[in-house]
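Participant: Once you scroll down, you'll see the structures, which are given as structure tokens.
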Structure P
Amino acid sequence: MRAAEVIVESLKAHGVQRVYCVPGESYLALLDAFYESGIEVIVCRHEGGAGFMAVAEAKLTGKPAVFLVSRGPGATNASIAIHMAEQDAVPVLLLIGQVARDERTRAVFQEVDYGQFFGGMAKAVYEVQEGNRLSELMPRALRLAAEGVPGPVVLALPEDMLSDDVAEVEPLVYPLAKVHTAQSDIERVQELIDQAERPLLIAGGVMRGSAGAEALRRFASAQRVPVAVTWKNQDVFDNGSELFAGHLNFGTLASQRKALAEADLIIAVGTRLGDVASLGFTLPRAPAPAQTLIHIYPDGGPIGRVTRADMGLVADPVSLLNGLAQSARVVNASRERWVSGLHEVTAASQKFTSPEPSDGVDFGLVTLALAKLAPVDAIITMDAGNMTTWAHRHWLMTPKNILLGGVVGAMGFGVPAAVAAQLQMPSRMAICFVGDGGALMTGQELATAMSYGLSPKIVISDNGIYGTIRSHQERHFPGRVSGTTMKSPDFAAWARSFGAEAFTLQLGDDVETVVAAFLASQGAAVLHVKSSKVALSANGVLKSLT
């Protein structure tokens, strides 16, 4: 068999159902091997969009997702998704068509040294020089992407190697190592919880999925411990619960920060405790926390890397929390005062008051209407930008929802993520939040959605500025606007040109009526919201325009 067919057979053995790509002449033999393979090849419009779709699928399934690009420009376009996969700890495999073996090191057309280029982002970069090595390297790459701290792995495939004749062998699948949770660990954690008056659990991305969400619910209910969720993971716990302690992000309010800092025990579960998850390394404080810190993660690398942990456990967080849910003891009155106090602060932060802007639609009102009228199991995909802050603060998500966003903060993720969500879960509505900037970065993937008969609902906040950067600019250089304004097309006409339904929402329109019609559309639809610049985010107005 050809080397290219070894790749396809290995992907099939690992349960890969689809791959995302922009085609290139450097991997024609691999494209041919996919013909009639049973693996769906999703043809995208930009390598960045293909990569974002793979990242979104991996977030949905927890399993490695795969995308393919050609050499040189294709690979460099793909780097944004590799960076996201590393920062967001998502298992992704990138397959790159490389120049032929006899051309390497000759500085030929589109040649790149991918070990150097991706070495600082990927868990591993392999350039396959012999086709018969693929039966070993494919399962190794897929296992490495998923084990420990998940992340991206890159395989560079010389185009002539893909046509090598190789022996036909049974594809190998390397099972992931099991992480053990000892009863003694459960007992020690329980002791520390019993000693605490104000315990707080911080839940990270490892808790994504129904098993993680259910373990969190059972633990919090049994132990009466409030749960704060890390950035872009607010769907792992019911945001309306009395035990919900807020969403830790760049815009976490001062009142919440102050209340959370009163904790005397922090249990960090399934999070690496990076800068955003720890509110700038203040909760817990680095390097020496003010509280007792228990850090639980299925890989030892993040534990104690920046912040000292009193107890570090390399363990399966789901198994450990389920064990703790069964070992709960009687909770005292001071614990209940802590729970009710945090709930009061959190509930206050979730209340919405419109600044009633006169220069455009308050996007907060649009978000509230979407939250009210959308299906209870809606998938919410988020681009980067201020327009997401209302959903983070005021959409009271539950584990029935799925939230797909990028910790890395890359613009352009929202639309491709909605496409991937519809491919993976076609029966559920995918609603994308994206700004006018991000929409013109990867919005062309709406064409991909139309090609495959998908129906994402894309909400575009169009206020004519790069809002996040403008807010920073106003703080550092007030009154000196430079490089943050832009002019966008008529997004309703743009949407119709793809064959999607389009709705426009302007100042003075009835928000709920327009949103209801948008959500009721049968196919792909775009809601063009002519948003206010003044009401820039859920956390404040652009004062220079007030």
Structure Q
Amino acid sequence: MDISALQKARYAYKPKLPASLSRDAAEIALKMGDPTESVADQAELKGIFKHTYGKPVITFEQGSNEKNRRTLTVGVILSGGQAPGGHNVIAGLYDGLKKGNPDSKLYGFRGGPSGLIENKSILFTDQIIDAYRNTGGFDIIGSGRTKIETPEQFASAWETAKKLSLNAVVIIGGDDSNTNAGLLAEYFLDKKSDIQVIGCPKTIDGDLKNQHIEASFGFDTAVKTYSELIGNIQRDANSAKKYWHFIKLMGRAASHITLECALQTQPNISLISEELEAKKWSLRQTVDYICDAVVKRAENKENFGVVLIPEGLVEFIPEMKKLIEELNDILAVHEKTLVGIEDFHKQLDFMAPKLSPASAELLRHLPQSIAKELLMDRDPHGNVQVSLIETEKLLMNMTKKRLDELKEAGVYKGKFSALGHFFGYEGRCAFPSNFDADYGYALGFSAFVLIASGQTGYISSVKNLVAPADQWIAGGVPFTMMMNLEQRHGSKKPVIRKALVELDGAPFKTFAASRDAWAVKTSFLYPGSIQYYGPPEVCDQPTKTLQLEHKK
């Protein structure tokens, strides 16, 4: 097989481990903390998770632990969207199992959770694992978004686990996937089964974190990849001096990616969804905010700039959020009728009487391309597919329209030309940074120790991530500690709470302190590409978000 020089070199990279995981497997002991509680809805969740609620936080320390030498058979699943470092989680789990006992086995379930339900598995070998070390993507076994949620699906997962004689299942995924893992752990215990379930925190969006999960793997690589691209565009804009670039970035529920990229590149404008929601900004106010910077920069003869936009922005703007919620409810009943209407204007006529007057007016005044996207097919949960809404084009068009009005009023005398971009899939499968390669590997190895020590209902945890890797603190956090109840499909369901951008947190405050200056004066930074070889201060640095969150 032909491979690139970088790919060949990355195969040889040896991920760094925390000191607690670097010793002989039988010398890694567990230290149990105090019992824990969920972040909310304690009584209800205690009733749902009768076997796993209240477990203590675990850290690893030196001590005798012969359990780690047991022969184990484990299955692993990649769930949800891709994130750099996933292959290394599997490699760390595999190496841990083999270090504990060379006769241990690791199965990979193909296509995500459906692979466990349908018993689509492969037995990993050294040859298979070695071909994917330190590489991006989830192509080793693929991923999927199936949820194990019906009684039949839970029963099928149990049958597969028994058929393969599994001691444990490891689910690598985001908040929904790890919520599912917690429910699966509870199900196995309900069946008086000793099959364990362990999770690993994955998402480039960065919204699966707390005091024990300081970051999800993949975030570091993704934001560094996007920041390189943003920096390249900023350099081009500063060279050509004639375009405003509107760049949409992944992150539907939270704006961590946009905030981190802003800290790394210092663009003129970065919209943070959580702030717009807190301020209750309308679409018009958001556009006026952009126009203000465009006008001021034009006065300095700088008719160019960069605007960063989170993917899920429209759901945080009050009138847009209300419109989307109304459309979701209406289409849940009338989708087939709407699909049968070919003419767009007739579709609007059909929908308008069913909407509130304000929402009907908004839908009619949106650019036709955006209105059409809002009426597109829904996702499996019946919600608008936000990633398909070209928010960058919506804001570009509205900004141009508003600037034309300001020009007629004599307020604006510049030139406005805009280009739109969406950076999303470019970052999900990149070669993992050294940080993500190390972090993913440590999470996988930590999952092995949790399994070998007989634990279930835990997500693998590695903390102190701003320190060198040998000083990281490995262990496990109970799923239930991160949960609350949320309304899903008409009833309250247990879910791991998403971590949104904290407006009183250090990363946002640092950004907010400088953004007014960046808006007017060209202050671009150009991070360049991810570096894999060289001094640690260049190659191994965590994100600015992590550094600011840990700054004393």
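Nothing in this text is a laboratory measurement; each read-out follows from the coordinates by a stated rule. In this text, all values refer to a predicted model and were calculated from it rather than measured experimentally. Cβ atoms are built from the backbone, for glycine too; each structure is taken alone.
Participant: Match the computed value 13 of relative contact order in percent (Cα under 8 Å, 6 or more apart) to one of the structures P, Q, and report its label.
Facilitator: P
Participant: Assuming 5.1 is distance in nm of label points 7 Å out along Cα→Cβ at positions 46 and 126 as calculated from a single structure, say which of P, Q it is.
Facilitator: Traced to structure Q.
Participant: Out of P, Q, choose the structure whose coordinates give volume of the Cα convex hull per residue in Å³, for residues 222-525 alone equal to 152 when calculated.
Facilitator: Matching structure: P.
Participant: State the single structure among P, Q that was used to calculate helix-only ellipticity at 222 nm (-39500 (n - 2.57) for each DSSP H run of 4 or more, over all residues; to 500), giving -13000.
Facilitator: Answer for the origin of the read-out: Q.
Participant: Shifting gears a bit: Here FRET efficiency 1/(1 + (r/R0)^6) of positions 70 and 406 (r between Cβ atoms, R0 = 35 Å, to 0.05) was calculated and came to 0.90; which of the structures P, Q was it taken from?
Facilitator: P
Participant: To continue, here is another question. Computing volume of the Cα convex hull per residue in Å³, for residues 158-333 alone gives 163 for which of P, Q?
Facilitator: That value comes from structure P.
Participant: So FRET efficiency 1/(1 + (r/R0)^6) of positions 30 and 398 (r between Cβ atoms, R0 = 35 Å, to 0.05), computed for just one structure, reads 0.25; which one of P, Q is that?
Facilitator: Only one of P, Q returns 0.25 for FRET efficiency 1/(1 + (r/R0)^6) of positions 30 and 398 (r between Cβ atoms, R0 = 35 Å, to 0.05), namely P.
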